[in-house]
Structure P
Amino acid sequence: MNAEHGSISLRGIEKSFGEIHALRGVDLDVSPGEVVCIIGPSGCGKSTLLRTINWLEPPDAGRVYINGEQIGETVDANGKIRPSTESEINKIRSHVGMLFQNFNVWPNMSVLENVVRPQIVVLQRTRAEAEDIALQLLGRVGLGDQVDKWPDALSGGQLQRVAIARVLAMDPIAMLLDEPTSSLDPELVGEVLNVLRELATDGMTMVVVSHELGFAKNVADRIIFMDNGKIVEEGLPEQILRDPQSKRLQQFLDMLLHV
């Protein structure tokens, strides 16, 4: 699997947390190499939707397909459908990179080791091979001179770029990004968005939950607006941001513009 592939399909996704109905019959298709940005008010289901894609939040109903392969359910040798084992889920999940807003960089490892260790443990690469790949990727995200630093010596923008390099080292066919710049100081946002723009140009399939409308406008192939657990409207960035069709999206954009 590589970044030339990476289709994602969701069918009838439902998810509840107690009395909170987070997702209500969501259908979504993401083509290989497509960048989809999901926007919407807090609590509308954006992050939950992202987490159902790689089964961090198994949906209550519906199906998820990654690269045409269903996650969460497996057809056994007798043709019967059964729940996937954790190892079967992890095998598919390992091809989908997940980037969180709080970096999740390991504080007890150097920058280089943060990118090396997962390759050795998960992909069974030799240390020499893993270090070579890590050095290439850290250079790519502008951290070639920071490889021996410890995370507490880095800025938020640098930490997020370490996290991006670590995800890329796992050879993902797609990336899921949950508010990747929301924890950053405003002056650090640009350096992370620049890396994501390069990934988009290289053809990486990405689903991005973001409040950065400028990024969505300039990088996304499609913008999806969610509210109350549903996809309310979707379309090209120009269409969604300049000519919203639903009153709810108009209200949401007006609110952002007047913040």
Structure Q
Amino acid sequence: MTERLNGKIALITGGTSGIGEATAEVFAREGARVIITGRSTDKGTAIAERLGDGVSYFSADVSREEDIKGTIDHVIETHGKLDILFNNAGGPPRGTIDNISSEDIDHGVHLLLSSVILGIRHAVEPMKSNGGGIIINNTSIAAIRYNQGSLLYSALKAAVTHYTKLAGVELGPHGIRVNCISPGAIATPIFWGGSAVANTKTAESNARKLEKLKSNLAKATPLQQTGLPEDIAEAALFLASDAGRFVNSHDLVVDGGRTSMFYEPHG
């Protein structure tokens, strides 16, 4: 075991399923002490128990600034520092181009964009005090290609990507690297509103759903394979470790070549 994150303190938002859960497992495996956040106490507690003493759960809703600040304050009070922040939490916003309200826009902005901006904002001072740190933002190939998500989702993810690059320029002199990951078609339980943590009653059903999803998503990549949460977790590990020491203000696309394929616009 290489333990590439030995002694590091890592905070992962949206850590109660999918990419966040897989990243918590990888980071813990590599020696980090990991704090995962999410709104589901049952799921978060179960994941922390499964992954062992190196992982803990803290209840938080990233659409609320007080929760973001409270989480980072908790990390500093408990562990004394914050080395790695993975702004991973998100979800699909509401509304379509011809049927969207100001409430839908506010919901999407708070969930997908301000959660990242404010996560960075509240992590900066602790990281500066610690001599540096690593911030990773989860964005999407929807930020760079049409028809990979709704228009609002795509626009907000594009903002996350651009904000990441500019933040890396401003924070680089302080030893803080800021990068983002753009996943492609990743098979996660979010597609059916589930979790990778399942009881025996639902495990077989979820396994069947996952296999069908993987088969469908594989058709959308040149590799004829689908991405898994572990693929994004390993990308996050690279960016968080010394292997990525010279990578900053970068959007790491992990999509099996999907964005190089041509898509006919609808209509």
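Only the coordinates and a few stated rules stand behind these numbers; no lab work does. Please read all numbers here as calculations on a predicted model, not as lab measurements. Cβ atoms are built from the backbone, for glycine too; each structure is taken alone.
So FRET efficiency 1/(1 + (r/R0)^6) of positions 92 and 156 (r between Cβ atoms, R0 = 30 Å, to 0.05), computed for just one structure, reads 0.45; which one of P, Q is that? Comparing all candidates, it corresponds to P.
Matching task: 16.6 is the computed value of mean count of other Cβ atoms within 10 Å over residues 116-123. Pick the structure from P, Q.
Values: P: 16.6; Q: 21.9.
Traced to structure P.
Of the structures labelled P, Q, which one yields 67 when percent of Cα pairs over 17 Å apart, for residues 76-219 alone is computed from its coordinates? The value was obtained from structure Q. Of the structures labelled P, Q, which one yields -11000 when helix-only ellipticity at 222 nm (-39500 (n - 2.57) for each DSSP H run of 4 or more, over all residues; to 500) is computed from its coordinates? Value -11000 for helix-only ellipticity at 222 nm (-39500 (n - 2.57) for each DSSP H run of 4 or more, over all residues; to 500) corresponds to P out of P, Q. Each of the structures P, Q was assessed by mean count of other Cβ atoms within 10 Å over residues 12-19; the largest value belongs to Q. Highest-scoring entry among P, Q, by relative contact order in percent (Cα under 8 Å, 6 or more apart), is P.
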